[in-house]
1. Which of I, II, III yields 34 for relative contact order in percent (Cα under 8 Å, 6 or more apart), as computed?
2. I have -23000 for helix-only ellipticity at 222 nm (-39500 (n - 2.57) for each DSSP H run of 4 or more, over all residues; to 500), calculated from one of the structures I, II, III. Which structure is it?
3. Of the structures I, II, III, report the one carrying the highest value of mean count of other Cβ atoms within 10 Å over residues 24-31.
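The numbers here are math on the coordinates, done by the rules we state, and not lab data. Because the structure is predicted, anything quoted here is derived from the model rather than measured. Cβ atoms are built from the backbone, for glycine too; each structure is taken alone.
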Structure I
Amino acid sequence: MPRESIVGSGGVITPLAEPPAIIRDMVHDDLSMVSDIERRSYDFPWSHGVFRDCLLAGYQCVTLIRDQRVSGYSILSVAAGEAHILNLCIDPEFRALGYGEKMLDELLYRARAANVRDVFLEVRPSNSTALGLYRKKGFHQIAERPAYYQASDGREDAAVLVKKLVITS
């Protein structure tokens, strides 16, 4: 979606600021919008039931709200001193605006608050945008899971990444 702009003095075009976005805990009423974003983002999406089960299991389920609608979401599992980012997705309409980084920062904040030392995730090696963000935030690859993801031409491997967190007292 193109950003709106205004013409300032001297004919200079200035982009308008993006509307503010807030991050809050996901609630049951968000699930239909979350599922819709998931379906529009992936060839093999998680089902509505998987998101519902994540909420019921007590995972840290987070939404990004922009213009009073769900525009992104993420799921973080925390157990035994480590965390696992299970899903992080921004509505295709609002990508490349920094919202993915904002969501990842929130997950890392929550992991630190839970005294987690290691945050893990899997990502498709073909997802260069996500890999770039994770590397920017200090994640590095520690393993590969063969044939982890379903793909239109069979299976795709997953890169397993980790970030070590520094816990300050």
Structure II
Amino acid sequence: MIAITSLLFPAILIAAAVNDVREFKIPNRLVAVLVVAWPLAAVQMGLGLDVMIQSMIAAIAVFVLGFGLYAGRLLGAGDVKLLAAATLWVGAPLVFPFLVKMALVGAVFAFLLLRFRNMPLLMVEAYYPWLTNLHERRDAIPYGVAIAIAGFITWPHTAFFAF
């Protein structure tokens, strides 16, 4: 039987990625749900206090590194917060593979997005303002997509993937 709380991680990742693509923002409430639900899910799944502390330390480290990337204008604030919250759910042992997957997915996504932005705007995009915004906004990449995909790839290897 799957724990309902373990489904929050992928559900929030989907919502964050969709919102990031549509508005170039990751709402704080989504990140807050991940952070608040994580200890509840961790206790429900039987994670020990030592594992929880390691995950918190990893999340803080990722947040500090992410803040540096934010200061360098390489990531948005929402991306940094989502990445740190996702690190809690991924857990300390899987942080490095998660970050590598995120970087690889992010590179592919950025390449595809740049290709899309260099194509002429199609008529179908006129019916979807978010698609036009994605096409025209050349100063940003909705990196929440890469974080979400890396989270999905990593999720089956976490303690929260319990069926």
Structure III
Amino acid sequence: MEESIIDLFGEPKTPLNELSPLTLAFLGDAVHSLVAANVAVNRGNTAASKLHERTEKYVSARAQARTAEYLLENRLLSDEEEAIYRRGVNAKPKNKAKNATFTQYHKATGFEALLGYLYKLGQHERIAALVYEGVRLIDGKDDPALSLQQPDARETEII
């Protein structure tokens, strides 16, 4: 049986329910960036600068806030997921939003906290499903290049 990257580094020193929402958001930011970069690469090999542009449109605070609003409006989050999201929204980050409003930045932090939480739980398929909804929303359409739509992508762990 293959171990995930998380398992290779041993047991966490802090239980999941004791991690701060900003710690979860820190992790969720990295997870979201990795998944979005994979989407960008799946759309075709190109210059790194172009891949960065493709990725940035999904991981910007504005895009994350829009995704979170969509997920909430369409009741696509469980009660537990919504509670984690709200903890992230209510966190008090020390950083200021660069290209987003205060509200957008807080919603983005909530979305990232949710992704970080799901990652720590090992719910990689759920992460892919939520990010997929965001990509569809931002692009305004279904895209066959999205890895979630490819049959064996569901069996591949996000690491």
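1. Considering all the candidates, the number was obtained from III.
2. II
3. III
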